[in-house]
1. Going by distance in nm of label points 7 Å out along Cα→Cβ at positions 67 and 251, which of structures P, Q comes out largest?
2. Have a look at P, Q and say which one yields 15.1 for mean count of other Cβ atoms within 10 Å over residues 43-50, as calculated.
3. Suppose semi-axes √(5λ) of the Cα gyration tensor in Å works out to 31, 24, 21; of P, Q, which structure was it derived from?
4. To test your reading of the models, identify which of P, Q gives 1.9 for distance in nm of label points 7 Å out along Cα→Cβ at positions 147 and 283 when calculated.
5. Can you rank P, Q by FRET efficiency 1/(1 + (r/R0)^6) of positions 203 and 315 (r between Cβ atoms, R0 = 35 Å, to 0.05) and just name the one with the largest value?
Structure P
Amino acid sequence: MLKNIGIIVLNWQGWQDTLVCLESLKALIYPGNISIIVCDNASSDDSYPQILNWARQHYSEIALFYQEKEKCLYAKEPGGNELAPFPFILIQTDSNLGFAGGNNVGIRYALTTQKYEYLWLLNNDTIVDAYALSILYEYAITHPGLALIGSTIIDYDQRDTIQCAGGCHYSPLLTIFKPVLAGKKLNKITQYENQTIDYVFGAAMFLPIAAIQKVGLLNEEYFLFYEELDYTQRLKRQGYDIGWCKNSFVYHKGSASVGNVQEGDRNKLRRANYYENLSTLKYTANFYPYLLPLVMVLRFVGKSLALIKRRDFYLFAPLFKAYWDFIKHQLISNGSVKN
C-alpha cells in the first residue's frame with residue numbers, strides 16, 4: 001500500500017518562485033496521497049494572498065492555519081480545525097522563524113495529524129520532475145536504513161548540468177563544502193555509482209516520519225544555513241544513514257531562497273554573510289568543539305583575505321558582528337557574563 005506523503009515548502013518574500021514550484025508539484029505522478037504544506041514565514045509582500053488565491057483555483061479542499069508564538073496552530077476558516085490530510089495546507093507564522101523554524105511549523109503539523117509516513121522538504125526556488133517523488137518513494141522503501149535522502153539537484157537555468165548529487169562533502173576544519181558531482185553533465189549520470197556524501201543538500205530532503213519522531217525537529221539555533229548538516233549529524237548518532245537517489249530530479253535556482261544576490265543588492269549579501277558565518281561557528285561548537293579555536297582563526301583570516309581581494313569591504317561588518325554575537329552567546333552560555 002502506498003504511503004501518505006507530506007511535501008513542505010517554505011516561503012518568505014518569494015511567492016513568484018513558490019507558485020512555480022507548486023505548479024510542478026501539482027503535476028507530480030504519484031498514485032498515493034500527497035499533501036502540500038506551504039509555510040509562509042511572515043512575508044511582508046503579497047505572498048500569503050497570492051499563494052491562497054492559487055490554492056483556491058486548484059484545490060476544492062484547503063486548510064488554513066496561523067502559527068502564534070506559543071507554537072500552537074489556529075484554524076483561520078471553518079473546517080480547517082480538523083487535522084486531516086488535506087491536499088493543500090497553508091500555514092502563516094506571526095514572525096520570520098528562519099529556515100529551521102519555518103519548516104518545523106510544517107513538520108509539527110504533519111506529526112500532529114499522524115497521517116503521513118514520509119515528508120519531503122523543498123526549497124521554494126525548486127521545481128520537480130514529474131516522477132521525482134515516485135522514484136524517491138521506491139528508493140526509500142528499498143533502502144530502509146536511510147533516514148535522509150537527497151535527489152539529483154540540477155541547475156535551473158542549465159538543465160543539462162548537475163548542481164549536486166544529493167548533497168555535499170564538508171571539511172570541519174576549513175569549513176568549506178564541495179557539492180558532489182557539481183558541474184557534471186546530466187546525460188553522464190549513469191556512469192556514476194552511488195556517491196558518498198557528508199550531508200544532504202537542504203533544497204530537497206526526503207525523510208521518514210519515524211526518523212523525525214526519534215531524532216526530533218530541525219535545530220532552530222540556526223536561523224539560516226547549516227540546518228541540514230546539524231540534522232545529518234544527529235541522524236548518524238542515532239544509527240541512521242543518508243543517501244542519494246540518482247534518478248529523482250529536482251531543478252534548483254540556487255541563491256533565490258536567501259534572495260537573488262546581485263551586484264548592488266548589498267542588504268541581502270550582508271544578511272547571508274552574517275548568518276553563514278554565525279551558523280558555521282555554532283555548528284563547529286556543537287559538533288567539533290576541539291576544532292573551534294582553530295576554525296575561528298582560519299575562517300576569519302580566510303574570509304578577510306577573500307573580502308579584500310574582491311574589494312567587498314562592506315561585508316566586514318557582518319563578519320565582525322557574527323563573531324561578536326557568537327562570542328557573546330558563548331560567554332552567556334558558560335555563565336561568564338549575565339544576559
Structure Q
Amino acid sequence: SATASAPVQWSRKVAASGKARAILINSGNANTFTGAQGVTDVRSTAGMASRAAGCRPSDVLIASTGVIGEPLPVNRIQNALSRMSSSRRTASWLDAARAIGTTDTYPKGATRRTFIGDTEVSLCGIAKGSGMIAPDMATMLAFIFTDAKLPAPVLRALLKEGIRTSFNCITVDSDTSTSDTVLLAATGQAANRSPQSVSTPQLKAFRVAIKELLTDLAIQVVRDGEGASKFITVDVNGAASSAEARKAALAIANSPLVKTAIAGEDANWGRIIMAVGKSGARLFQHRLAISIGGITITDRGERVPSYDEDEVTTHLKGTDISIVVDLGVGRSRSRVWTCDLTHDYIRINADYRT
C-alpha cells in the first residue's frame with residue numbers, strides 16, 4: 001500500500017535486519033495517516049515493549065490494525081504492557097489469537113510438526129482478519145513461529161514462496177488495507193543443522209509444512225469473511241500463464257454480482273462469463289468452459305444441452321461452493337478463495353465505528 005501505516009514502515013526496517021526479540025500487536029487502531037505523531041507513537045511503544053522484553057527498541061516488531069486516522073491510545077498500550085510485565089503470566093496461543101481480533105467471529109490458528117533432516121521441529125501460526133481482505137493480504141495480521149534453526153534469508157524465501165499460493169490468493173471484498181503484516185520467526189531452539197539455502201533437500205518436508213500451515217490460516221480468514229455464509233473456491237485452468245489465470249480467478253472472486261448471486265443461491269452463471277470477460281486474461285471464447293459444483297454448464301463457448309439448473313442450485317444451497325473455468329488457451333492454472341457477499345457484510349461495515 002502507498003499509504004502503509006507507521007507500524008508497517010517501522011517493522012519493515014526491523015525485519016530487514018534479520019532479527020527481532022519481541023512483537024507488539026494492538027487491535028482496534030491502525031495508527032495510519034496519523035502524521036508525525038503516529039511515527040513518534042511507534043517509537044514510544046517500541047521502547048515500552050523493549051523494556052518489558054529486555055531488548056532494544058530496534059528488536060521490536062509492531063503490528064496494528066483497526067480504524068484509520070485516529071490517534072493511537074498510547075496510555076492504554078503502556079498500561080497493558082505494565083500489567084503483562086508484573087504478572088509474568090504465560091498465555092496460550094489461543095489467548096493471543098483472540099486478543100488480536102477485530103470483527104473476527106473466532107480465533108484463527110494452526111500448527112504443524114515436521115522434520116528438517118532427522119530433527120523434528122514445530123510450526124505454530126495465528127492470524128486475524130475477516131474484512132478488507134484482498135491480495136496482497138489486506139487487513140490481516142498473521143504470525144508464524146518455529147523452533148527450527150533457520151537463517152533470515154532462508155526464512156524470507158520460505159515466507160515469500162508460501163504466501164504466493166495462500167494469503168496472496170484470498171479475497172473477501174477486494175479492498176487492501178494499510179496494515180498488512182505477516183511475519184515468520186524462528187527461535188532456533190531446535191537441534192537441526194541450519195540450512196543455507198531454501199532449495200536444500202533437508203528442507204523439503206518443512207517447505208511443504210509451512211505452505212500447508214499458511215494455506216490453513218488463509219482459508220480460515222476467508223471462512224470468517226464479514227457476513228459470509230458460503231466459502232467459494234475458484235479454479236481457473238487453461239490459461240496462457242499462471243499470472244493470467246490468477247487475474248481471471250480474482251475477477252470472478254471479486255465480482256459483487258457473482259458473490260451476491262451465490263449468496264442468493266442463484267445459478268446465474270452469466271455473471272461468471274461477464275467477470276472472466278472483463279478480467280483482461282486471454283481466452284478463446286469458442287473453448288470457454290464453466291462448471292459449478294462439478295456440473296458442466298458451458299463447453300466450447302456455449303451452454304451444454306444436458307445442463308440442469310436445478311443441480312447447480314442444489315450445490316449452491318451448500319456452504320462450500322466450487323467454480324471451475326477453463327480459458328482454453330494454455331496449460332497454466334490458479335486457485336483463489338473467497339466468500340459470498342451478504343446483507344450482514346453491509347451491516348457490519350456500516351456500523352464499524354459505532
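Every number here is computed from the coordinates shown, using simple stated rules; none is lab data. What you see is a predicted model; the values in this text were computed from it and never measured. Cβ atoms are built from the backbone, for glycine too; each structure is taken alone.
1. Q
2. P
3. The structure behind it is P.
4. The read-out comes from structure P.
5. Comparing P, Q by FRET efficiency 1/(1 + (r/R0)^6) of positions 203 and 315 (r between Cβ atoms, R0 = 35 Å, to 0.05), the maximum is at P.
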